[in-house]
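Several structures are given next for inspection.
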Structure P
Amino acid sequence: MTFRLKPAQMVAATQRSHWYFLGGVTLFVCGIFTGGYVCMTGLLGVMVGASLAGFGSPLLPRGMWFLGAVLWLLSLFIYAGLSYLHLSVILVHRGGVPDFAALALATWLVGFQSRFLLTATSLNWRASQR
């Protein structure tokens, strides 16, 4: 498995960007009403949907690689805090399946966003060097 996405995978991901965004908003609202850290996973879902929609356009202006790197770093900092909170709840307070599922979903979302942003950033870097 390569870390970069293929062009067909990038097109399919950008076409589904609104579902990531709406799923993130739904998780965020559910997390607010139920308590817990599910709302942070929803925040990551919103960030994935926004990055897919923003970087998915075929006409990427020069310099978008820097924005992709900044967005990726911000996502990693949020994920680090989210992981710390989830693991403390799971280990200390004996968190249940929802806490573990939210952490697993957040890990998958950050991994997918990292792959997408790496591909979009490297393509934009090559295009801006020409």
Structure Q
Amino acid sequence: MTQRSAEKRALLVHSDIGILTNLQTALTREGCIAIVARDLASALLAITQHQFHFAIVGADLGEPGDGWPLAGVLRLAFPKAFVCVLDRHEPRLEGLRSAINYGVQQIYVQGRPAEEIVTSLLNDAQRAAAKPES
């Protein structure tokens, strides 16, 4: 368990239970409490019941691209949280544009191992928190 993530809550939203399980396991190993949701309704319920430090949202939940607006809602609900999107593809212009429009701080590629994604998430979040706000 690392000191930087102890007692931090993460919201994981993805329609694939295998991906959710792998991310949850990796986050738990890092000392985070992971709350999982497989659809938009469950994610919205979790948002009303918890405070989150991190969020990983699948870009495609029920329909292609519907994870982006959810990431935007998370950004508004938890302005200090590190919000990222898990996409099936390397970031392309459309994904980068969506990231900017919805306030997403990072896009991770879904095919990477969960441990790599979580390590990147925690490092990226730590760097973002250390930056002075403009």
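Throughout, read-outs are computed from the coordinates displayed, never taken from laboratory work. Not measured: the values here are computed from a predicted model. Cβ atoms are built from the backbone, for glycine too; each structure is taken alone.
So if we calculate FRET efficiency 1/(1 + (r/R0)^6) of positions 18 and 66 (r between Cβ atoms, R0 = 25 Å, to 0.05) for every structure here (P, Q), which label has the highest result?
For this comparison of FRET efficiency 1/(1 + (r/R0)^6) of positions 18 and 66 (r between Cβ atoms, R0 = 25 Å, to 0.05), the top structure is Q.
When helix-only ellipticity at 222 nm (-39500 (n - 2.57) for each DSSP H run of 4 or more, over all residues; to 500) is computed for each of P, Q, which one produces -14000?
Numbers: P: -28500; Q: -14000.
The correct label is Q.
Please state which of the structures P, Q yields 16.1 when mean count of other Cβ atoms within 10 Å over residues 82-89 is computed from it.
The read-out comes from structure P.
When relative contact order in percent (Cα under 8 Å, 6 or more apart) is calculated, the result is 32; to which of the structures P, Q does this value belong?
P
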